[in-house]
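Undergrad: What follows is a set of structures to go through.
Here, each number is a calculation from the coordinates, and none is a lab measurement. Because the structure is a prediction, the values reported are computed rather than measured. Cβ atoms are built from the backbone, for glycine too; each structure is taken alone.
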Structure I
């Protein structure tokens, strides 16, 4: 009986050692850097005075879409560009 208990304890010890080695290997691997988050932005520009504004993309926006009147001169404001920007690079209004 004592040899059976000895064998069983050795098997359990070997299994625990294998689990520990696998765990340490997985923890020591280099971690992937977090993916950058992007936000879709729209460049709006007045066709008369050149006034420019950057806003968040809204569903239905496309290049050339009239977005209203210019706050400076009252001219037509159109979407001139749509692009993605890293979330960390967006300027916060002060």
Structure II
């Protein structure tokens, strides 16, 4: 992948199109991250999503009295709790028959 990029970078930097040159410089700066993603197919999107949710909780609350309340709010909203649990199949009503 790096060989192909080196060839493309040479072509792009010798191009007369300024947007192509700018894109080439941007890709060159981020090449290590691009190669890592192509190799492992792992991103930090999940962590970013959780962090965004925590920041939203903080904004909605307009501050917390203490860290314990903040932590409780994070656990409550990010914990994946089912507030309306469904009864299991084993918990059925049994009626007495005579």
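Undergrad: On distance in nm of label points 7 Å out along Cα→Cβ at positions 42 and 58, which of the structures labelled I, II is highest?
TA: Of structures I, II, the maximum of distance in nm of label points 7 Å out along Cα→Cβ at positions 42 and 58 occurs in II.
Undergrad: Quick one: helix-only ellipticity at 222 nm (-39500 (n - 2.57) for each DSSP H run of 4 or more, over all residues; to 500) came out at -20000 when computed from one of I, II, so which one is it?
TA: Matching structure: II.
Undergrad: If we compute volume of the Cα convex hull per residue in Å³ for structures I, II, which one ends up with the highest value?
TA: Top value of volume of the Cα convex hull per residue in Å³, among I, II, belongs to structure II.
Undergrad: Who wins on relative contact order in percent (Cα under 8 Å, 6 or more apart) among I, II, i.e. which is largest?
TA: Comparing I, II by relative contact order in percent (Cα under 8 Å, 6 or more apart), the maximum is at I.
Undergrad: Now, a different point. Of structures I, II, which gives 3.7 when distance in nm of label points 7 Å out along Cα→Cβ at positions 18 and 34 is computed from the coordinates?
TA: Label of the source structure: I.
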